[in-house]
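Trainee: See the structures that follow.
Nothing in this text is a laboratory measurement; each read-out follows from the coordinates by a stated rule. This one's a predicted model, so the numbers in the text were calculated from it and none came from an experiment. Cβ atoms are built from the backbone, for glycine too; each structure is taken alone.
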Structure P
Amino acid sequence: MSAFRFFHNKRQFRVAREFSEIEPQEVLLDKLARDRESQELGEKRLEVPLSQSILRAVYGTFVLIAILFLGKSFLLQVAAHEEMAAAAARNTLRSIPVFADRGVIYDRYGVQLAFNGASFDLLCDRRDIPASLNIRERLLEILLEISGSHATEIQKVFEEGISPQVVIQKNLTHEQLLLWETRKTEGEGCQVQENIARVYKDGSLFAHLIGYTANISAQEFKDRTDYFVQENIGKMGVERSYQDELRGRHGKIVMEKDSFGNLVQEHGRVDALPGRSIQLWADAGLQRALAESMQTALAKIGVRKGAAVALDPRNGGVLALVSFPSFDSNLFSQPISVNDWNSISQDPDRPLFNRAIAGSGYPSGSVIKPLIGLAALQEGIISANTALETPLSLCVQNIYTGEDECFADWTFHPGRNDVKRSLAESINPFFYKIGGGHKEFQGLGAAKIKEYLELFGWGERTGIDIPNEGGGVLPLLGPNWRLGDTYHLSIGQGPFAVTPLQVATAFAAIANGGTLFEPQVVRTIFDDSLSETQEPKILKEGFLDAENGRVIREGMRQTVINGTATGFLDRIPAAVAVKTGSAQTGRIHADGQEMLHSWIAGFAPYENPEIVLVVIVEDTKVRQPAALEVARDVFQWYFSR
């Protein structure tokens, strides 16, 4: 051992040999290496390389995933850039509408009938309402307190909303506005916005002519992409037909909001453009006189239903139009109460139904007789001097039973009568004969009668410029049609119906000598820079012989002088010509009397007509001259003012 020399510093430790020297740490490391090698040899396993198909599959999977990621990135960042940018903007930008003033509606003399008032609506934006349950519960309490609604109603509004913004309450009262001011700091996501509320002068007087506006429905909002959820829209009458002209162009203010829903800054503004105004052909004074007279006549005999139309026979302008019962248009300009809505919607007499123009109409009764007389004159069946025997009843053989079937007159008119007297006194047998014929006398026949009714526009819509017009009903002349059916048709009974407006357009053609106009409610559409007057629209003209028209007008004048209207219309300041009528309904009053529809149709002045008036009162009794009394009052007012 003395051959090894040790040093405290191991770097100096050496083992001397003949040709080299080995350091002690190398000896130790060599041993460790041999021990490690033997250990690894004991643990060594056989390695098997992956197959090419697996490698390809793995590689392909990575490539596919990379392509999908790249494709999606391209789609979002390039192809759908504008859409995504807009979506991002919507998350921070809000459009606050600036509602345009709706156009004013005037009567023919410039009297305002529909104009605008200020309104304030409470809205909430679902995008801005905090997610915190506690905050939402507090917000619900505030909304309930202000609106007075039930929690289920507000829940329904949020769930069924047609846009991110939902309307909680329209047309807030002064008290509701004050309450909101005290609580608005707690109403996160909600705000009060200024709106336009429609105001109708005499809302029930013009309800069926002008109509009303109400909040836009879900379907209307879907169909009209440029409308706002809190916007009011025309629902009936002129307000609906001329919605686009009256609405104008709403403006908007684009505001940026932060993540807490607070307004940060304004990003843009589009000014509102007021709607165009409208002047009607209607005369507000005449409308009032007509409505008040109708109300008086209905109350006098204890009925509620009726309608009336006044036209200018020179151009087809609608001078007045009423339907009873009516409703107040102003009810729909604000949130209509449940009681008011139930009162209107559940009324069996249907106040929203426009009896003057809508539905299938009514049996015409004897107001058809001037048209039957004209047809007979035009076809040469009779002349102005033709006089026919008019017995109390006219009997013909029933082709099925072989027995006589008799058609009686309402009163006896003995002897022979011409068309003028038959019109004046409404002699049924005369019209039975010229309509259906009798024995050797050849009448018009059902087909020819129908042809002339169509010539005067019956059986189809007139084209009036307010919605929901009905076309009436003309009879179907099938194989089972009998002579007796033609007799009924000749005096305005049987399976057909006509609206008061259709009667008015036909009588306007009689009054003006043979021009059938399309009735028009709107006369002029205008704004600060442009005025457009609606030109009269002629549907037919020149289809009546002037002399034949004169004969019929003379018969209608005799109705006033010494016929069925004598004592009512013979003291009017202007000469009036009319035809009265009573149409059977097939219903019976509680006292056993038959229900009739009381008609009158006429024009004045006789020599130069400027007004045609048609009135119908439903469910009158025999000899109740309700329609005559209305016509008397209206003509008296019109020619005395």
Structure Q
Amino acid sequence: MKAYKILALLAIALSFASCEDFLDKQPEENLTVDDIFTNRIYTRDFLSHIYTWLPTEANMADDGGAWRNPYTAGCDEMEITYGPAYGHQINNGGWSPVDIKRTQVWQESYMAIRKCNQMIERVDECPATEEEKRRWKGESYFLRAYFHFLAFRAYGPIVLADHVFQTNENIHILRRSPADEVVKFICDDCDRAIELLYDRAVQPSTETGRATTIAAYALKSRALLYIASPLYNGNVLFGDLKDPIDGTNLINTVYSEEKWKNAMDASLKAIQEAEANGHQLFKEYDDPVKNYQYLFLSETWNSEILWAKNIGTYQHHFNCGDPASCNGFSILCPTQEMVDAYQMADGSTPITGYKNNGMVPIINPASGYTEEGFATEAYEGRWEKGVSNMYVNREPRFYASINFAGSLWKTTKASGWTKPHYCEFWYTGMDGRGVVTGSDYCKTGYNMKKLMHPDSKHNEYFPKTVWSYIRLGEIYLNAAEAINEYAGPTADCYKYINAIRERAGLPGLPEGLSQNEMRKCIQHERRIELAFELHRFFDVRRWMIAEETQGIPVHSLNIYEGTHLQDPAFYKRIKIEDRVFESPKHYFFPVEQDEINKHENNELVQNLGWTTLAN
């Protein structure tokens, strides 16, 4: 039976190591569900275990099968060398209902949701204080909403699991609910959580990472932004995606302006509550490069983080991002298109488009950008003398996000970790394809610097960091987008997008923009500000521009040429690959073939464009 196989998870903990941290504690072995809810400690630890289902999104070199992150590699932000990464199959169109289970999005979401439902239904039986039970129930509502959202953002309309399914239920005919109902369910759970939770962790030293009212307000902002977007709001392209039993549209084909108002109100409320509780954009340095860079490198939560996961000394993503000469794998490689998207220091756009199928950039002469020549002077913390002029006078977030040829990054093990390392991505350079053996090499001529800690050393030292699931900067951009779509480019719309740009060291947007011009500015700002944080994959889909951005070739520098930093041969653009995006097929993940097979009468409808075998 479908729900039994999808959702059923024994409510016991099996052989988990103990840890002093709240979120790592687990119930003892061989406990029944009844045992758990007769003991305060077991109940608390059962809730703690639900948090372990949160995906390891910092792992962008995802091979599937580990509930990680196929999204960053699966869009135009990134190209990675690691062969088994599921992002490659997304990019080349080779994914299918048969192998989508490697991502584990469906399975892990519903396993976690089942545990949330067990907590919600039985926590009142626990001999804990009323305050504790109230709070634990609030956390469970929030987590149930969040795990539903994780499935929703990938699959669109999903099965709503609002209770613990029992084996005697007629659960083999579970059906997907319309997207509007899914988001309403998520928002209702957020509202329930808000009524039960605190604004901040009561004991920050031990409870950081637990759900709060601020996290719930922020999740509601994101969910309502999604459902207001073109993918879900008046989308006639998906008019044939219907419930197979009663013919209900699973995606609303009638546009509703009210959805944008709901998203606007939710985002403004989230900002109001966050700021009232001391949250603000991270600006601890005089240098905008450092403000953006160290926003993501806090050992503990900073003022901008609304909800995150402590990932400790998680070294894999540091190793994946570091160049080869720093003993890294050098495989998190931003595309040339991503590099081109960063603006100049004065806020002007360097490249306005492409010719020859992306091989030749259309350069904006007013920006001062050039791909000819090399820097005659250095700018400390941004570029070194001798680097290509492609990298001179770019916006501060560029220097916090991209390691390019000649940029200063860490030291090398060969030098005893003492001498400065200048990235050498050309063919014969220390980090180049001609020198690096094996399959791990820089594929584009760039490595991702954002999220990478400058003090980490391969197999020697890894600082503690956190992974931010939701931060205030995102909610500012949510608000700007919703305001613009509902009311146009008002003063408040400018206020929130310009706050992001001001922190980034950029001038505000020009006055007098039309709604469409502002829309394009907001879309660009999200691409840069939220780069490599899993938003781009879903943003281009909910805006329904993925055919333009994902179904085209991606490019790199010529990593197969170059003998020194100023060798022009290295700086020629080459095509990495042609990428595939089929509409409407690739707007959503396919429902797994195994899940389709569990239904007797095709009650679980497949997403449009995907072919599944008959039961």
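Trainee: Of structures P, Q, which gives 19, 54, 25, 2 when P(r) over Cα pairs in 20 Å bins from 0, in percent is computed from the coordinates? Don't skip to the end; give the middle numbers.
Mentor: Numbers: P: 15, 34, 21, 13, 6, 4, 4, 3, 0; Q: 19, 54, 25, 2.
Here the read-out was taken from Q.
Trainee: When Rg and Dmax of the Cα atoms in Å, for residues 212-443 alone is calculated, the result is 28.5, 95; to which of the structures P, Q does this value belong?
Mentor: Working: P: 28.5, 95; Q: 22.8, 69.
Corresponding structure: P.
Trainee: Figure out for me which of the structures P, Q the number 21.1 belongs to, where mean count of other Cβ atoms within 10 Å over residues 284-291 was derived from the coordinates. Display every interim value, and only then the final one.
Mentor: Numbers: P: 21.1; Q: 15.5.
Structure of origin is P.
Trainee: Given structures P, Q, which gives the highest value for relative contact order in percent (Cα under 8 Å, 6 or more apart)? Write out the running numbers ahead of the final one.
Mentor: On the way: P: 13; Q: 16.
The structure with the largest value is Q.
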